[in-house]
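What follows is a set of structures to go through.
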Structure 1
Amino acid sequence: MKHEASGPGVARASTHRSLERGLRLVEVVALNGGSTSLAEAARRTGLHRSTAHHLLQTLVALGYLRQNPETRGYELAAKPFLLTGRTWTEAQLAEIAEPFLAELTRRGGEGSSFAVYRDGVVTVVAKREHDGPVRVVQDVGAQRPLHCTAVAKAILPWLPAPELAALLSRLRYERYTLKTIGSRAAFEAELRRVRAAGYAVDDEEHIAGIRCIAMPVFGHANQVVGSLCTLGPKSRVTLQRLRELRLPLAELARRLSERLGWRA
């Protein structure tokens, strides 16, 4: 009669195998850079599809991965970043923001963009342009002036006070249009208004004829990481229209923040 091995040693070996396989799956998803399908995860780890599925779902339940509800692919969740103290890269943030930008443009009928903050610089890392005959063309990788763009003004009020003070002390108030803020006192007053309102507006301050509205996006440590923006020509984006765009913008900025691990 054949007896199957059992006991504490066998249980430990099984646990070790499961742990090793789970960690390999996290590595595969992380190294893939974006969304990894079940089939791809199973192929790259050499696991049976059912085993990979069980382990991936366990990692989702534990908060290390998330499953994209639309593509069904697996992505890194916020927990690994929370545990290690690391932050999302700009490329990761851009990829994560893409579906939110698509929805914002669809619902608002205007172009949208996502900008991130790093070491005193605000950079557009992802965009979605409106398909209409008149649209605002944006450049991914372009740095935005801090004192006259909605994407920057939506970030600065939530920076730590010492960091903000250092930024303001070296900021040059270059004038781009007649509406550009031209002094530190005026800019500090503007940032107080943005903080109180929860959103920032660029009313032809950077480019004549263009209006934008932006809201901050937060990460897993409740720190501001960037801003979500919708923009268009002033002929379409009237001041009344700006007020209407606030609702979908607020919803999507909150949902993007939650995707990055933010908790109210």
Structure 2
Amino acid sequence: MTARPPAASAAVPPLVLTVAGSDSGGGAGIQADLKTMLALGVHGMSVLTAVTAQNSRGVQGAWELPEEAVRAQYRAVVDDIGVQAVKTGMLASAALVETVAELLAGTPAPVVVDPVGVSKHGDSLLAASALESVRTKLLPVATVATPNLDEVAQLTGVHVVYESDMRVAAEAILAYGARWALIKGGHLPTGQEAVDLLTDGTEEHWLRAPRHDNRHTHGTGCTLASAVASGLAKGLAVPEAVREAKEYVTGAIAAGFALGSGIGPVDHGWRFRA
């Protein structure tokens, strides 16, 4: 009997690494990042920076991992498997911010920085003492920084009240060294539209999508940043990666569902059920 030839190896999908905290409720953090990456056709890998006790009502506790644990996870992935894009989320302390920034500076891949400051429920996820490290160490290695309006105020002192203020916010973020700033205007009272601004200081892209009347929006920031990183890993230019990410997260918000007694998550698998 003639032996069958071995099956051809499956193609390796684009590789994306998330460096972030865990959300035990599964709506945000590492869990949201990996769900997003799977939904968008890339292979997600993770470096855990903190563990949270978290549910639909908020964060009940948070414990950051030691720097050596974060460094070891990162090196294990990058040195053996490699990455084509990296996304950062909750980093909690100045020591972790500086450790991760140093690792990113030595990695030849685009970086999406989600400068997580507070949770959807208003719980602090970044020590006040870490803000200067985010400004001077983390933002300078960002290909795209994706702050929401609260994070913009926390990092720059710029308070966005009107849509036109988003330009000022973007300039302030870019001044710290990020190549592109994506200012998320979801909290602006802009009627029927959710408006974001993407700019590198030269070109400007306003992204508009229908505002869905759905309170279950836990994980939107993590999901958007992970979607941008997924697009960059596929080789998309920043504006196109952001445009596709905005489309994906808008659908996820529309399909967000109740979970527990508080704020439920966006639906990362909405396209599989559409």
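Each reported figure results from applying straightforward, stated rules to the coordinates on display, with no laboratory input. Remember, it's a predicted structure, so these values are computed and weren't measured experimentally. Cβ atoms are built from the backbone, for glycine too; each structure is taken alone.
Each of the structures 1, 2 was assessed by distance in nm of label points 7 Å out along Cα→Cβ at positions 31 and 63; the largest value belongs to 1. Given that log10 I(q)/I(0) by the Debye sum over Cα atoms at q = 0.07, 0.10, 0.15 Å⁻¹, derived from a single structure, equals -0.23, -0.46, -1.07, which label among 1, 2 identifies that structure? Computing log10 I(q)/I(0) by the Debye sum over Cα atoms at q = 0.07, 0.10, 0.15 Å⁻¹ on every structure in 1, 2 gives -0.23, -0.46, -1.07 only for 2. Calculating mean count of other Cβ atoms within 10 Å over residues 215-222 for structures 1, 2 picks out 2 as the one with the greatest value.
Of the structures labelled 1, 2, which one yields 4.8 when distance in nm of label points 7 Å out along Cα→Cβ at positions 79 and 167 is computed from its coordinates? The read-out was computed on structure 2. Taking distance in nm of label points 7 Å out along Cα→Cβ at positions 191 and 247 as the criterion, the highest value among 1, 2 goes to 1. Source structure of the calculated read-out (helix-only ellipticity at 222 nm (-39500 (n - 2.57) for each DSSP H run of 4 or more, over all residues; to 500), -14500) within 1, 2: 1.
State the single structure among 1, 2 that was used to calculate mean count of other Cβ atoms within 10 Å over residues 23-30, giving 24.4.
Numbers: 1: 18.0; 2: 24.4.
The correct label is 2.
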